[in-house]
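Read the figures in this text as sums done on the coordinates, not as results from a lab. Since we're looking at a predicted model, the values are computed, not measured. Cβ atoms are built from the backbone, for glycine too; each structure is taken alone.
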Structure 1
Amino acid sequence: MELTVKPFDELTLEEYHELLMLRCAVFVVEQQSPYQEVDEADKAALHLWLRGDDGKLAAYARVLPPEVTHPTHSIGRVIAVERGTGTGKRIMEEAIRVARDEMDAQVVTIEAQVQARGFYEKLGFVQSSDEFDDAGIPHIEMRLTLGRDNGDVAFCPV
């Protein structure tokens, strides 16, 4: 799998179109959740995706600086095309790495679908809000504090 990380202004039209097609297919069509999927946050984000050996998108996420969607850095629009293959975990690990190493994040916030809480807890995220409705789907806010220990980076729950 090949990882690509690009800011909005470096995406080609073809890349952005492909990413939007995937996001809309999952978040709007598959989850039957009509909402404004394309937003201004895309312009501030670092967009990450994994492409399989077959050249097709395998996973996607975007990493945002503070004050775009949350007071802290945040990760969102996380997609693994085929669930249960490890690509969801890999794209999240890469998104956390990008937030930490390229954006100097100390805390990362996500809005997780409640049914995915366990997945994010395994990555070190801790629930930080009550359950809320987002476009008809139950969500919770979760946070991950990125700590440093003797020069090594360690994930530390909030």
Structure 2
Amino acid sequence: MKNKGFTLAELLAVIAILAIIATITTPIILNVLNESKINAFKDNAMSLNRTAQNYYAASSISSNVKLPILITFNQKNETNKYLNNETNSCETSDERILEYNGQNPDSGNIYIDKNGDISMAIYNKDTSICARKNPEDKTVRVEKTNAENCVLDNDPCTN
């Protein structure tokens, strides 16, 4: 009788080759996935910046636009703080000010002043990335840091 099949040595050789391939490719795939998350967050930050610019542009058309405004993200929830020019008092609102496609950042702030200058420091906890933009910057830059270092000092109620 003729036996058909693989020997134990052949099976072990195939398993060893597959383990080597998996060991080599796993870090590459994980790196590609992490880079994709970082690029998606950076695109989202640039979208928020464009939306903030549009919000300021709308202030010349509509009297409903509130400036200066500090948009705060905490656990992906948006809260807004602005100085009411009529009552000269600070007001807080949970309404969504920046209408854009994309996910809210985990934490951080976007500040739009009366002159249309935009400051941003928003954080993504999955990648430990902070997206920053100062008023003089033309684009958003990202850096690896922790949430405590990804903050703005601007607050319309204290300026």
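For relative contact order in percent (Cα under 8 Å, 6 or more apart), the calculated result is 16, so let me know which of 1, 2 that is. It traces back to 1. Work out the source of -7000 here, i.e. which of 1, 2 gives that when helix-only ellipticity at 222 nm (-39500 (n - 2.57) for each DSSP H run of 4 or more, over all residues; to 500) is computed. This value belongs to structure 1.
Can you say which of 1, 2 returns 12.9 when mean count of other Cβ atoms within 10 Å over residues 51-58 is computed? Only structure 1 yields this read-out.
Of structures 1, 2, which gives 2, 9, 18, 23, 23, 16, 7, 2, 1, 0 when P(r) over Cα pairs in 5 Å bins from 0, in percent is computed from the coordinates?
1
Each of 1, 2 could give distance in nm of label points 7 Å out along Cα→Cβ at positions 19 and 43, but the derived value 1.5 comes from 1.
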